[in-house]
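Colleague: Scrolling down, you'll hit the structures one after another.
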Structure 1
Amino acid sequence: MTKKWVPHGRKLTLLATCALLTACGGGGEGGGANSGGRFQTIDFKYPGGAMLLDGPVALSAVATSGLPVTFESTTPGICTASGSQLTLVKAGECRVVASQGGGASSDGVQWAAADNVSQLFKVLKKTQQITFAPPDYVLSANSTSVALSATSPSGLPISFKTTTPATCTIEGSNLKLLGKGTCAVTAMAPSNENWAEQSVDRFVAVDPLLIADGFEPSGAGRGTSTTMSTKQGGNVAVNPWGSPLNAGWESCDGNAGGDWCYRDISPDGSTLTSALHYPESNWTPGGWQYGFNRIDIFAPGLSGFNSAGDTAGGVQVTTETALGFTLGINSGLYAANRPVVLHLNLGKQNNGCNVELSTLLWPMNGLTSYAVPLGNFAVTNACGLAGVTAASLDGDIRTLPNPITADGLAAFQAAMAKIVDARTSAMTLMKSSNVVQVRFRLMDVNDSQKTNGVYASDLTLKGAITIQ
């Protein structure tokens, strides 16, 4: 056996160098100390992050000698290595060792065996994506029972539960309606050796007040529009606008080439998207940038506000407690952590001004169903009405903390307590007046998360918008 001799000073240098490397190995794991030749190390890239059923994982490691590196799993019950492919077997901790046994490189240099380098990571079960689409609302006059159906790529059986027993119950795979209000339904898929347990929540409005359920497909096109309509005859205005698009005030790409701003409606009219895309090339370095994306939806049969007095029609809140809708945002906007301002505009008017109620929503990534409590809304424009307390849209509503974060709920509750008088006024006005328009308003657009040179701030509405 050839013994590798390293002077004491050289040993200290090697140890110091090794301490700075992220994957230097050592600890007597390999045979580097017992082989002759030049010293070499292995850079072994972290192979974790994949889930069961994702297929083989490509292993990658490079030795400073340029000689080939081999891999071995020391946890074959969890993962197995063959060549540079790692196969995940079951959930648990996988340990892979990268080795280079030394030898002569192509230039004739003799290399000592490198110290082995290992990576330890958790193998996770595959995440299930449950498909669950109960109706947005049900009228008890037409039906008191709804058949529920959900699927998962795992093929595992789906079960259902509800957390609103006063409104609905579950009997097998049927939803039994008991009373007016919001029915919260959860579809649950169990786990097995390959799949992780998963659940998804949906909200079904029982006998709600209907704002809209679908859009007329003829309204799609580029730029902004104020002449679209819902299938219930309510006017719809879509206004994506951004200063970097050089399109003029409150106009966006109406006549220019490219899909920077557009409105899209699905062929069946169930989905409306208002898209605002900022090309990075249009940003002015150090300049003034501004944008917003807004969707206004009037109640059935209404095309606008009455300028001469209170607006008749709309929907009258009595015992309803939440605004229900399904809203989607793009992943870049979600990563930028931008909230959406929700407005309920009332038919109550004073001096040409209609009363406005507002709250804030932090939407999740993709399409998600929401039931926003009406008690969260505060008056933000009292229109000079006596006895009405108003909060500041910019100072109170838009600065509300995100309650979804780990420590955000307490801060959110404290901030809501500070505007309790404006919230009380909002509930009083909702029940004494009528809701004429719902507005989804993205005031803080995505300006930090770009994809292929574009900052996207898209809003999508799917299905019914109800007060339930």
Structure 2
Amino acid sequence: MTEALKYTIRGNTGDWEVVVGLEVHAQVTSNAKLFSGAATTFGAEPNTQVSLVDAAMPGMLPVPNRECIRQAVRTGMAIEAQINTWSRFDRKNYFYADLPQGYQISQLYHPLVGEGAIDISLDDKNPDATGKRIGVERIHVEQDAGKLMHDQHPTRSYVDLNRSGVALMEIVSKPDLASPAEAGAYLRKLRSILRYVGSCDGNMEEGSMRADVNVSVRKAGDPLGTRTETKNVNSVRFVMAVVEQEAKRQVEVLEEGGRIVQETRLYDPDRNETRSMRSKEDAHDYRYFPDPDLLPLELDEAFLAECRASLPELPDAKRKRYEALGITPYGAAVLTAEVENARWFDALLETGAKPVAAANWVTSELFGALNRLGKDIATSPVTPEGAAELLALVADGTLSNTLAKQVFEIMLETGQGASEIVEERGLKQTSDTGEIEKIIAEVMAANEDKVADYRGGKDKLFGFFVGQTMKAMGGKANPGVVNDLLKKALG
């Protein structure tokens, strides 16, 4: 891995470096909450998924959800992190209306997962040559708070406890990120890994993944500056905007002789600016102490082996496997960025499709069509088996690339198979030399001036004759045969 290009902010007193760390809160994929059996379905009616534990009724004791712990361990393994076989839950004490217990159960001192790393790249065309390794400090498991609703009544706020007790993984990076682009690349890569593992769906628009963005600035060689934390940023684009705007704000403050206050801020996407929310609390402000209702978590080797065996092929390994098949680094990066795309492509390869031709077709024709139709791979009208049938017809010469495009459009509209469309509509490619020679003669007769120009040295006109011949034959002529016969006819 090599260092990415340095990102600096030019101020009146020189260049400033940006230092960024992300705390990503990822909702664990689980049908039940971290310490209760209440459901976690998104979009349910308010307060319909709340157990007595979630509502903090007296005498209710939390019981850890094994699946939530398993998913967090699998996530740690996916980033090659240290898995702590002994960990403990702590109480983080603070008062807020959507926190019925008056504390959050988290893991400050002894997290489930220790240090790991995530490799990012800023250039899909050459991922390894433009990569950077970002350290992950820890992953700890904690429960989410409820949700305050301020838009239901002009003078009152309501509380929805559906999210209260939902399991979160807090994934804390080291301050290794140094630009908006790196922050965006890290968040996309982390989301991709979570989706491959299946430990979080990564849907930031639904709140199941959000980031707290820590930003500071400094002159080259200086120690780390005072950082601010912008809370609950819910898109990759917004995270990048926060890094850029908050860094610029800090530089302006410092160059005007002010100082940066360690505080919590909010991002306003309408104004593209961060705003002060409150002073930043330190750990002692929350009076952390071990949760007396929960025993420490002790993981045995059988559990760890089960977690390790359940891991899928991860994006970097899959990308390298695709590259070994002859697919370009860019094509491999595009195909592996989202797990659903990679699964679809793997299913296409399992049909026996040639890897390079299949990758080129998927990344250009299929993805282009899905983008145009506003669909994703999960709702693609064409299945991997249907794509394999179309590619096979191109490979055996039944269809030219031009005809294949026509057939593909009909497949998208009708759902029919490629072979059926070819037979029904007579779209087979022809290599009949007699028929092609006849059309070539007609094209040359209709363009005698261009024939003379070509023979006079204007070689670029050859493409014109190919196009006219193909057009006259409705795109059904074999391009290779057309080229050979035209060269002879034109001399």
Structure 3
Amino acid sequence: MGGGYNRDAMSVQNPTPAAAEPSPQLTLNDLLIYMAKHQASDLHLKPMRPALLRLQGKLIPVKMDPIKPADLERMLLPLLNHAQREKFDSNQSVDFGYGVPGVARFRANVFLQRGTVGAVFRRVPINVISIDTLELPQAVRDLTHLPDGLVLVTGPTGSGKSTTLAAMIMEISDSEPLHIVTIEDPIEFLFSDRTAAVSQREVGTDTPTFREALKNAMRQDPDVIMVGEMRDRDTIQTVLTAAETGHLVFSTLHTNNAAQTIDRIIDAFPAEQHKQIRSQFALVLRGIISLKLVKTREGKLTAAVEILKNTPQIAKMIEEGATKDIGDAMESSVGLFRMQTMNQSLIALLVHQKISYKEAMELSSDSDDLSLKLRKLFPQIEERVRSGGDMAPSYSDFSQITELMDIKRLYEEQEVQWRQRLADKDEEIENLRHDSDFLRQQMAQTQSSRSQNDDEVARMRGENDRLRADAQAKIAQLQERIKELNQKLMAAAPAKK
């Protein structure tokens, strides 16, 4: 992998590019050829500044006159076709692919900044680099030979996602008589038909949207579908459905690790759909490859690789939303499923003396955990680093092996103790949960009984009020009747006399 990802390394000794001849007729192709000559990864074009090249991770100005806004517009806008120009006018930004014959292909983004046009061109190698050349783990190759499901390649910008995904597609193309459909925005690597037939479609040129292309792909008899990036909820949903219908689907996502990837996909949907999406994702997922580029001791770039495979244990964690436990499951499944966390990959690079201790610590998202693991494996590692010695043990020193075996035994004993303590705590938590549920049920029953009593009291009061009203009405009628009878008796008395 040493040379495969090394897009930023220069072939010249001086980190500052040699001067280009200042000329008002300097064209975009001149700048791109100059960029490729110095093996820069990116070309930045801004008005009223010289062109900038990204070399070894730093932006270096080219020795040329500042580019005027009008010259930049004349240089960039003619590159856009009608659909791309409409998208640029609507969104003030557009992605597209551009090639210089015999030099390289470039992934371009033209955008507005402060009301003027600017652009960034990312150099894409003409030839697709193989999995072996990139020195990727065997588990990556294993994921290319699956019959169906979803495989994701993730990582931050510039981490080698496209390069790795292209290597995986080429692996399939070389070995399987299948139909591969790629949907990209823009097309980066150009695939030629080998054992497999490859159809490449570019969003904005060959198809209006990712979603529309994915729908159409279902009618194009594909065996493998590659989606350049899952950018929105509709694309994610369509990708999940495609993987669910028996296709092998590859795509990329801008996330840092496997657990974050799972959360990002679930969170793209409304909360009321999370349970359904978790079940669907747990069913179709086959693996997640997370990448981070790190500089080697030789000054080149190599990739630290985190690999998750969707075992029954992982699928259950995805369904239950227990993504925080996935890292531990990956660490314990290295031998059986060839999974590994990012820290484990960094340790492997350290042991093989590919990278320095400092680079590993800076790249790790959990440097405390990495430091702990390293000190368990190599107790004197920090002292060696401070004294300028080698990080890894001597290959010929057998005492290091016995020391590692003792440390491993102690580590396993400690792990058993911790697992027992965790089990005890889990049991205690479960008992407390049962007690809490019982008390909650009692409170609910009490509240229900109280509510019934209140209803009964209200009913009896109403009945009492009704009876009182009826009694008063009858008393009034009797009094009226008595009054009438008295009047009749008084009227009849003189007649008797």
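Where a number appears in this text, it was derived from the coordinates with a stated rule and is not lab data. Source: prediction; values computed, not measured. Cβ atoms are built from the backbone, for glycine too; each structure is taken alone.
Colleague: Out of 1, 2, 3, choose the structure whose coordinates give helix-only ellipticity at 222 nm (-39500 (n - 2.57) for each DSSP H run of 4 or more, over all residues; to 500) equal to -2500 when calculated.
Modeller: Of the structures listed, the value fits 1.
Colleague: Next question, about the same structure. Looking at distance in nm of label points 7 Å out along Cα→Cβ at positions 350 and 374, point out which structure of 1, 2, 3 has the largest value.
Modeller: 2
Colleague: Once mean projected area of the Cα convex hull in nm² is calculated for all of 1, 2, 3, which comes out largest?
Modeller: Comparing 1, 2, 3, the top value of mean projected area of the Cα convex hull in nm² belongs to 3.
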